[in-house]
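Values quoted throughout were computed directly from the atomic coordinates according to the rules given, and no laboratory measurement underlies them. These figures come from a predicted structure and were not determined experimentally. Cβ atoms are built from the backbone, for glycine too; each structure is taken alone.
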Structure 1
Amino acid sequence: MGKLAAIGIMCKAPRPGRTKTRLAAVIGPESAAALSACFLRDVATAIEAVPEFVACKGYGIYAPAGAEAELHGVLPPSFELLLQADAEFGNVLYGAVEALLSAGHDCVSLVNSDSPTLPAPFLIQAIDALRRPGDRAVLGPTSDGGYYLIGLKAAHRHLFTDIPWGTDRVGRLTMERASQIGLEVALLPEWYDVDDAESLGWLRNELAGRSDRFRGGGPATATRVLLSTMSEAAK
């Protein structure tokens, strides 16, 4: 087997009041933290579902320091943790890409922890695109204007410079940054983040088979079980 692709989940320890704060306003901080843990488990499951012949390894890209025990309790044993603590999210992303490429991986994909039904085939498409000859980036756009995945085979700091993180301009500006340095970008299918009441409704509809917009998602088993218990408790 040749080199391994790295797939890193951008994650925080699922602590009440510290994660999923917009969702917490709707479902409460304890439920939001529990949901965050389930999202991490399900995104990790999507990474584990990538066939062995594709040759990849999963990572948890995390902060703050001291959260290792919590994350080891959520992520699969095969995952390694990579601490990237910085106040500026662009530095976190760039640092993760640089560190994983320096560790010997032939390409790096960073995914968010807010898409529990992320289809594993999207990850395979990203790795396939990165392994084609020539330098390029891969971007998985989200419905809110951001991205759920960025993949690189070389560390390009310019892609993460002066980006207004958390806004609907992230994806467009990242494409502009790539164009400025002549970097080809391969686009994956659109997917969605779950970070507020509206997108939580999208998730419930998708899991119930009622979504007209998002189809073919992963099973999100952990999230599905928790949402069913939350629904029962609300009755």
Structure 2
Amino acid sequence: MMLQVQGLEARYGRIPALKGIELGVGAGELVALVGANGAGKTTLLRAISGVLGVSGKLVFENEDISLAPAEERVRIGIVQVPEGRQVFGPLSVEDNLRLGAYRRGRGAIRTSLERVYGMFPALAERRAHAAGTLSGGQQQMLAIGRALMAQPRLLLLDEPSMGLAPRLVAEIFACVQALRSADTAVLLVEQNARAALGIADRAYVLETGRIVLSGTGAALLADESVRSAYLGL
């Protein structure tokens, strides 16, 4: 496993948010995490990326990173695309992208820019425009592109379809599928359980801070309890 999460616990004050989480993400895998609002999905991503203090053990590529600060986790290849996109509106598209590669040299930045623009042609067309003038779908592409500029080994995606029209949701999920490669794994948190399970290699179902089901994306998509609770079927 590229990432192993072992006995992860988190609290907000006295309120437990994560309760003994055990999960793994393999190299080149697309793993989905689904569950209702408030189940702890975003909290888990924040714990993995290092912006939330937790107890338990995190192992990334055979290295214990449980105490590593967030900036060190970015350096070794764990990069998060936050919920709500959070682009820098007054800055240009290209400046937003360059911020994602602040640790890298100029030559590497140029190569990564070409990759991102090849994946998202709409961003190339608007590279000099202020990010705040982009549509919601384009801002989501920009947030993903900014994360790719850091050359992630593990990409954490938090609700990439939030607030998007159905046509754009399909486009974003096609991009998410394309991100998975031998060198990049994806852990996807998504409220749209049907879409997430439809593209996932494996998936976990989170309820009130606990993982209650796991399996292949296809198996959970066919599971009657999942279909009833999360797919409205």
- If relative contact order in percent (Cα under 8 Å, 6 or more apart) is calculated for 1, 2, the one returning 28 is structure 2
- Task: Identify which of structures 1, 2 gives the largest calculated value of distance in nm of label points 7 Å out along Cα→Cβ at positions 55 and 151.
- Result: 2
- Query: With mean count of other Cβ atoms within 10 Å over residues 23-30 derived from the coordinates and found to be 18.1, which of 1, 2 does the value describe?
  - Reply: 2
- Message: On FRET efficiency 1/(1 + (r/R0)^6) of positions 111 and 223 (r between Cβ atoms, R0 = 30 Å, to 0.05), which of the structures labelled 1, 2 is highest?
- Response: 1
- Item | Given 23, 17, 11 for semi-axes √(5λ) of the Cα gyration tensor in Å, for residues 63-166 alone, calculated: source structure among 1, 2 | 2
- Query: Of structures 1, 2, which gives 1.1 when distance in nm of label points 7 Å out along Cα→Cβ at positions 143 and 175 is computed from the coordinates?
  - Reply: 2
- Task: Determine which structure produced the value 17.3, 52 for Rg and Dmax of the Cα atoms in Å, calculated from the coordinates; the candidates are 1, 2.
- Result: 2
